[in-house]
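Some structures are shown below for you to check.
Throughout, read-outs are computed from the coordinates displayed, never taken from laboratory work. Since this is a predicted model, take the numbers as computed values, not measurements. Cβ atoms are built from the backbone, for glycine too; each structure is taken alone.
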Structure 1
Amino acid sequence: MRALNIDPNAKVAVVTGASGGIGRALSIELLGKNHDMQVVAIGRNQAKLDEVVNAFPNRVTAIACDLTSTKEREALLTSLKALSQIDFLIHCAAMIHPLKQLSDISEDEWQVAQTLNIDVPLFMTTALLPKMKNGRVMFLTSDSELQPVVGAGPYCINKSALHMMWQCLKAEYQGTQNNIKNRYSSKSIHFGLVAPGNVDTSMQQAIRETDKAILPLAPLLEQAYRQGQLLKPEYVAQFLRWLLCEVDSEQYSQKIWNIYAELSHQNWLKA
């Protein structure tokens, strides 16, 4: 993997899942609104990443990477550790599959989902924290109040684990529990957890296309799609950029941010 060419004076955002959906929209939003920002855009689709590069010459480093591959992930981390500093680390990469009942999934399917949804955000974060002297990490979840969904068990379990990961990272690195400190403990590093709502992405499409006998929720999301009730990734990206760049650091880590919450909704639309 090639060396990264980043302006040492720029703010640096590392965004996973940047070749589509929320990750792509957020990369573009950050670049468009923050002219001192450079983005390391990580995704599977090189052509889609190159579109962002071409739209913002000299401000985007695109890295095509399959984050479920240990070899590719290790090469990626080696490149990222060469950066002098990382200001924002945003985990948008995730997978909804396997959309099956728990009794029908294989161990291999389970491991792939857990790798992308849990292992990648955890170990990328801990590996890169030394580069984040004054940084913000962002995780995305499905809802602030999690509920089991028949047919999407692995995803539900992964998101439940992500909630606890967020709390543990805050306790360890922000000293929020019994004044625990470790070698990276610093109130200048803050962890955010965001529920971006029902968004019109390929993940939502996969849900809608699943047999309702497997995923009883599918018809409801199909109806929401047909009625234009799904949020656009670009709309959600405005909310995420506001959280990353405008919200006070203590507030940022204080709660799970839900795009549908009225107070935050009003504030970010004014930003």
Structure 2
Amino acid sequence: MSKEDSVITLYDVPSKLENRIWNPMPLKVRYCLKYKGLAYKTVWLEYPDIEPTFQKLGIPPDLKVPYRKPDGTPLYTVPAIYDPKTKSFIIDSLEIAEYLDRTYPDTPPLVPPGTHALMASFNGFINPNFAAALPFLVPRSAWILNPSSEQYFRRTREAGVFGGRKLEEVFPTGNDKMEQWEKMKDGLQPISDVLKKEPGPFVMGSSVSFADFALAGMIGWARIVLGNESEEWQDMSTWHEGVFGKALDNLKQYEN
């Protein structure tokens, strides 16, 4: 077995950006792997290629994804990993984190004993609070994808997230932009409130955990698609006493 074949494989969808990374869910796993110091490689799959590839490999669809295909069947989606150490495929970021803890006990824990419910609750808490951000972030995500992925992404998100509305229709412009921007800021307030209840610098206080990477995946997605140097990200990074910018800065050593 070559060195490359002996490392974990992460399945992800590429963008047209230089390093191709953008998707918030695999981004959570990238943070986890880097934090644990585990070598891995990325297999890039365009969206239409995920289902046939995963079916061939025996990777199941993710039943936790909140939207479905037009026929009502679940979607095959990333992240997924393959670990040659156990010859196992694992999907879902939290399940991957817990698998890594079990399989590599000598590495820093992502989900400390007794915190599964807390991690699952926080992970599930984040996404709904990003609802007001989706009109800004989802269209921009589509625009940085390669053509086949963009078409798939548009079709599934327009139907599953925006009730059949085109991405160009939901993307805020003109007089609506500032109003929606304020709604996005207000929508993220509950996350800020939770973060401020601990002295920090991490979600659980002084210890890094999966919760930090779950949040960083979503905030990192926003930074990527808005643009690191954009006025929008510079503004967002200062919201609510700068908690979102600080959340990423505190994890900078684990970025890819």
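A few remarks follow.
- Answer label among 1, 2 for the case where relative contact order in percent (Cα under 8 Å, 6 or more apart), calculated from the coordinates, equals 23: 2
- Source structure (of 1, 2) for helix-only ellipticity at 222 nm (-39500 (n - 2.57) for each DSSP H run of 4 or more, over all residues; to 500), computed value -15500: 2
- When distance in nm of label points 7 Å out along Cα→Cβ at positions 114 and 170 is calculated for each of structures 1, 2, structure 2 gives the greatest result.
- Value 43, 31, 20, calculated as Cα extents along the principal axes in Å, for residues 138-209 alone, assigned to which of 1, 2: 2
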